[in-house]
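Asker: The structures considered in this document are given below.
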Structure 1
Amino acid sequence: MSGAPEQIAESLDLKGEVCPYTFVKTKLALEELQSGQALIIIVDNPSSAENVPRSLRSEGHIVADATKLNDTDWAITVIKA
C-alpha cells in the first residue's frame, strides 16, 4: 500500500475543448471515481486552465496541482471530494 494519500485513477485529455465543455467532461469523469481518487486533466485553452480549477474547488474537490506543461498545455490534478 502506497503512502500517497491520493491515487491517480484517470487522466483526461481535453485539448481542443473549450469551456464549458472542459468542466462538464471533467465532472462526468469525476463521477466515475471514488472519493480520494485523483484525476489529471490536460487542457490547452487558457480560460479552461483558469476556470476548471476554480469550478472544481467551488464544488468541494481538491485541486492538488495546476501546472503549465508548455506553451499551450496545462495539467490539472484534482482529488475527488
Structure 2
Amino acid sequence: MSAHVTVLYFASLRDFAEVESESFDTQAPDLRVLYLELRARHGFPLPVERLRVAVDGAFARWEDAPRDGSEIAFIPPVSGG
C-alpha cells in the first residue's frame, strides 16, 4: 500500500539531502526500510541504529508503517557544547 509522506531532515542528514524536507509516495513497509531507501538515494552515512525516528511529532518505532499524510523526521545524534 502506498503512503504519501513528508520527510524532515535535520543536522547532517539535511546537509547530505541538501533539502530540509521532501514529500513523496512510498511503498516502504516500515520506517526502517523507508530510511534505508533514503539513505541509498542521498548517501546518508549514519546507520539506523544511530538515529531516532518521529512521526507527526511523537517518537515512533522503526517497525511502524508509514501512514498516508504523515510527517516523518529522522533525527541524528546532536552534539553540543
Structure 3
Amino acid sequence: MPHVTPPPRRLNPRKLMLSKWTAIHPVNREKHFIVTRVVKPEHPDDPIEWIDLQAVHSKRTQTLRWQTLLDTETWLQGWK
C-alpha cells in the first residue's frame, strides 16, 4: 500500500485561543501546552503573527509565531 501524505493542516489564527497542543519531543517534561494569548497586531488590517503558548505543568510561557503549530513533526493538535 503506498504511503499517503495527509493534507496540510489548516488553522485559523483567530480561533487558536485556548487550543491545546502536544509537543512531539518534550523538553523538561513539558509535553502539554495551551494557547493563552493571541497577540493582536498593531494595525487591525495586519495579519496575526504571534501567540503565547503555556506549558500546562510548569506554567512557563513562550511567545512564538502561530505558524509553528503547523509543523506536524513538532506539534500535535490536542493532548495526546
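None of the figures in this text is laboratory data; all of them are computed from the coordinates on show. Being a predicted model, the structure only gives us computed values, none of them experimental. Cβ atoms are built from the backbone, for glycine too; each structure is taken alone.
Asker: If helix-only ellipticity at 222 nm (-39500 (n - 2.57) for each DSSP H run of 4 or more, over all residues; to 500) computes to 0, which of 1, 2, 3 did it come from?
Answerer: Details: 1: -9000; 2: -7000; 3: 0.
Among 1, 2, 3, the structure yielding 0 for helix-only ellipticity at 222 nm (-39500 (n - 2.57) for each DSSP H run of 4 or more, over all residues; to 500) is 3.
Asker: Which structure, out of 1, 2, 3, was distance in nm of label points 7 Å out along Cα→Cβ at positions 20 and 44 derived from, given a value of 3.4?
Answerer: Only structure 3 yields this read-out.
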